[in-house]
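Input: structures, listed below.
Any read-out appearing in this document is the output of simple, stated calculations on the displayed coordinates, not a laboratory observation. What you see is a predicted model, and the numbers here were worked out from it, not measured in a lab. Cβ atoms are built from the backbone, for glycine too; each structure is taken alone.
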Structure P
Amino acid sequence: MQNEVWLRPLIWMDYRLAVLFTVLIPLILLAWAFVQKAEAIQRLLTIYWRVSSLLAITVYLLIAALPVGYISGTIARILIPIALWFWIDLNEEIDDQPKGALKLTFNSWRWAVTIYSVLGAIASIPFIQCAFSREALATPLCTILREPPLLFREYFHANSTPQFLGFLGVVGLIFYVVCLSYFVLFKLGKQGRSALPQ
């Protein structure tokens, strides 16, 4: 009970920050980059959206209380900073762009979401036990983490069952793993740290 008192507000704050840093701001930046014709920022944000889709998949997995959702959320927070800083050619193109509001805002967001993701990955370590123990899955530590996804379901999928939404999450996760595996096993060796195929 003591844990619930301080843990619940932190989890809700984390979800609100996630909406701000991982959804709203990058959407605005992507639209801005299209208007400004900033191709390097567009490409990096497109990569970001592909990688960060694991966060959305995690929400659907947690709605159905699927244990893998407790792992996928942590992995997403690890992959996001990698995706934002991995590409040498895009980093150089962005650095070479003239100073302006878009470049400053984009770089500020990139640093902010990197710090947020790293801290979030560290903070999510205690929740990984929820994926491996039925007893832990029923504890407040694990059930509180599902409250924001369940509210998301009430707002956007009120007529869908948790099982169906969990099924969508599993399908999304399988597709994500296949695409990531293909990239790591086949494309990464050929193109290295270049976002454009060689």
Structure Q
Amino acid sequence: MTWIDISQPMNDRIATWPEDTPFSYHRSVTIEESGSVNIGDITMSVHTGTHIDAPFHFDNQGRKVLDLDVDVYIGRAKVVDCRGYTAIGEEVFDGVDLAGVGRVLFKTGASPDPSDFPEEAPFLKPELAGFLRKKNIRLAGVDVPSVDPMDSETLEAHHALFSCGVHILENAALAEVEPGTYELCALPLALEDADGSPVRAVLKPVDE
């Protein structure tokens, strides 16, 4: 089986949070100018497209991206079908075997178009964090821009998840991914002082 790319493509059409820096790629040097190479530069919010959050995103005393354990972002993951749910709790795991799985990706189906920023989206209930900790889940991923309600200012799910040792992946492109077990690789960049990082997230199906 080949790897499945679940990353949103980065281009000038990709949606961002209303107050965030939009994505832009600019070719600052051309082969014609340099005689040998093209060189580009980018500007963007670190929360553009498929990305991870670090605790520093919502806590001035929280860990930054380079402080996070990269092992969290590589390993066995379960994609769980949550389509039709507005608030996602442990009930979505009825009949789902999480044995040997350290990561969960919630497929809500609510945000299939990366150029369209949703005003509302499904979210994780804060109390779900305790359930995930009991199941030894270290990462929770969603296919929408936030694990919290889009208008939340308290970010209760963010706080609850990290307090339970559960890291956060947002804006994964899961529209074409079937529920099941996969190997996940979604490594953040080695950004020393950052509150988040874009990732190139990929899944590989695992025979169950």
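A few comments on the model shown:
- Given 14.4 for mean count of other Cβ atoms within 10 Å over residues 66-73, calculated: source structure among P, Q: Q
- Comparison of P, Q - label where mean projected area of the Cα convex hull in nm², for residues 98-145 alone is highest: P
- Among P, Q, structure where helix-only ellipticity at 222 nm (-39500 (n - 2.57) for each DSSP H run of 4 or more, over all residues; to 500) as derived comes to -2000: Q
- FRET efficiency 1/(1 + (r/R0)^6) of positions 82 and 138 (r between Cβ atoms, R0 = 41 Å, to 0.05) - highest-scoring structure of P, Q: Q
- Among candidates P, Q, the computation of Cα extents along the principal axes in Å that gave 60, 41, 32 used structure Q.
- Identity of the structure behind 19.9 (criterion: mean count of other Cβ atoms within 10 Å over residues 170-177, calculated), options P, Q: Q
- Here P(r) over Cα pairs in 10 Å bins from 0, in percent, for residues 18-129 alone was derived from just one of the structures P, Q, and that gives 14, 46, 28, 11, 2; the source is P.
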